[in-house]
Structure P
């Protein structure tokens with residue numbers, strides 16, 4: 001029997017040994033995954049390339065590592081360097097038909113992360129279970145992107161890619177080093193070393209890794225329009241509820257503590273579909289939540305509810321290097 005989420009996290013990151021059933025499932029998963037990767041390497045399965053460079057932002061562990069803030073930062077950096085990025089994603093529970101994402105779309109239909117990216121950047125965003133279909137949808141527009149960023153597409157080998165960025169949780173790293181479900185790994189640890197860039201979110205970056213930190217200094221009211229902004233440190237010294245339905249809720253709670261807030265923690269599963277009842281805690285204390293959670297709460301938000309925007313901070317030389325690779329690929333494509 002597969003343990004619940006809390007028990008799995010204890011196995012993956014807490015030192016608890018996986019049982020025989022988890023180890024057996026991990027062997028099956030490893031065999032299937034290796035066969036699939038091998039089939040693409042041997043060209044038994046065909047990889048499809050589109051007409052513009054593709055940058056994949058992903059990870060090799062289950063759960064969140066900070067891919068979405070990095071994707072947003074990468075969009076802004078490439079745009080500042082004269083490129084026209086678009087974003088493609090499977091979308092959580094993504095459907096089979098490619099769909100252009102509008103900032104006002106229902107996150108339950110297109111996914112919370114694509115909604116957040118569309119709202120935060122204003123660039124074209126498309127979702128589909130088949131990311132190639134999503135790419136083709138954007139490239140068929142009158143003013144198509146000249147580079148596509150695939151959010152969470154590292155294991156989607158069918159989509160040809162020109163740059164791979166692996167995002168690593170700097171505190172949890174690769175957990176116990178085992179494959180799913182005995183550990184958090186989608187692929188063996190060595191897979192990270194094959195990526196063009198390895199970005200470490202928090203903790204300490206090692207050799208050939210780029211450090212990333214998430215910075216947030218203010219809270220934005222969800223309900224009013226226009227939004228009211230308040231310095232995050234202004235919540236210190238009072239009763240505050242903190243809500244996080246992300247892959248690693250502890251990261252959000254730590255960000256609040258760094259601002260002097262001692263929150264009452266409410267961790268929910270990643271991609272949780274929030275209802276108003278989820279956020280009723282029996283008092284009128286402020287409720288602080290991540291941007292990814294806030295996009296799912298706008299329909300029933302009240303004055304207690306605030307979102308805490310974060311920015312991914314990375315060295316400019318990292319963005320310069322990614323942009324240089326993209327431009328080099330554009331030049332190659334132009335010569336075909």
Structure Q
């Protein structure tokens with residue numbers, strides 16, 4: 001799984017956060033005060049989250065120990081490195097949980113951390129699910145958890161949680177971390193959810209994943225969703241991911257789409273295709289006399305924004321003919 005690169009950055013940063021107490025924490029026999037940790041098997045392709053000497057640009061830094069008590073100490077992964085085990089760190093104060101992290105098991109940390117050893121995936125998942133109502137920030141750790149309990153709990157949150165932002169985060173982490181099964185759930189939400197914003201966010205999440213089904217499902221969304229805003233987003237993310245089917249799918253939409261705003265978004269989507277593919281697609285749109293004059297002019301506009309030599313040559317030809 002290309003976790004870091006798929007979101008257009010070398011790594012994804014997180015910070016520690018405070019959590020309210022939960023009775024479920026007693027199941028893991030957490031101490032009254034201080035840090036403790038336990039190890040859990042994770043999904044295939046899980047990123048090896050750790051800290052780096054440059055936590056703003058991990059590609060320029062080197063792997064470093066994580067200062068668990070430092071709220072500003074970000075963490076992430078780079079170079080598509082993966083792990084099969086994470087260590088979950090929890091800090092309690094007066095018997096109440098107040099800080100939490102999940103890191104690659106080989107990542108060094110700076111703090112006195114007792115060790116609970118290996119905890120079953122289901123026990124860890126049950127504990128994390130108990131915290132979701134208090135903070136959506138536990139969702140990445142839940143998504144990493146290899147067990148079926150974690151997958152099913154995350155799917156339930158994505159589909160039915162009362163908080164929209166929590167649902168969006170659950171959808172995102174399902175797509176990013178749980179491979180084909182996560183993509184299946186994300187796609188189901190994207191194509192069937194009643195909430196327009198959730199469907200749009202699911203389209204974004206699916207486009208960031210490495211799921212083989214992503215392109216076909218985005219084309220289906222662009223052709224069938226009842227909301228023009230969602231259809232437009234489908235074409236944008238299809239082009240953004242550079243799917244081989246993008247040009248054909250978007251060109252077909254330009255000819256049959258009934259809403260002007262969605263057609264405009266489809267032209268913008270063509271401009272987001274990789275490199276020379278964008279130029280070729282926009283020239284094809286500009287020359288397609290089955291499209292309206294306004295759409296063709298928009299294609300020319302986006303060609304004018306390109307640094308491509310082919311785009312500039314085409315614009316010179318247009319100017320020569322018309323002037």
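Every read-out reported here was derived from the displayed coordinates using simple, explicitly stated rules and does not represent laboratory data. Because the structure is predicted, anything quoted here is derived from the model rather than measured. Cβ atoms are built from the backbone, for glycine too; each structure is taken alone.
Of the structures labelled P, Q, one was used to calculate FRET efficiency 1/(1 + (r/R0)^6) of positions 127 and 215 (r between Cβ atoms, R0 = 41 Å, to 0.05), giving 0.90. Name it. Of the structures listed, the value fits P. Across the set P, Q, distance in nm of label points 7 Å out along Cα→Cβ at positions 207 and 239 reaches its highest value in structure P. Computed over structures P, Q, mean count of other Cβ atoms within 10 Å over residues 263-270 reaches its largest value in Q. Comparing FRET efficiency 1/(1 + (r/R0)^6) of positions 31 and 295 (r between Cβ atoms, R0 = 30 Å, to 0.05) across structures P, Q, the highest figure is found for P. Tell me which of P, Q gives 13 when you compute relative contact order in percent (Cα under 8 Å, 6 or more apart). This value belongs to structure Q.
Here FRET efficiency 1/(1 + (r/R0)^6) of positions 167 and 279 (r between Cβ atoms, R0 = 30 Å, to 0.05) has been calculated and equals 0.55, so which of P, Q was it run on? The value was obtained from structure P. With helix-only ellipticity at 222 nm (-39500 (n - 2.57) for each DSSP H run of 4 or more, over all residues; to 500) coming out at -9500, pick the structure among P, Q it was computed from. Considering all the candidates, the number was obtained from P.
Thinking of P, Q, which structure, once Cα Rg over 2.2 N^0.38 Å is computed, gives back 1.01? The value was obtained from structure P.
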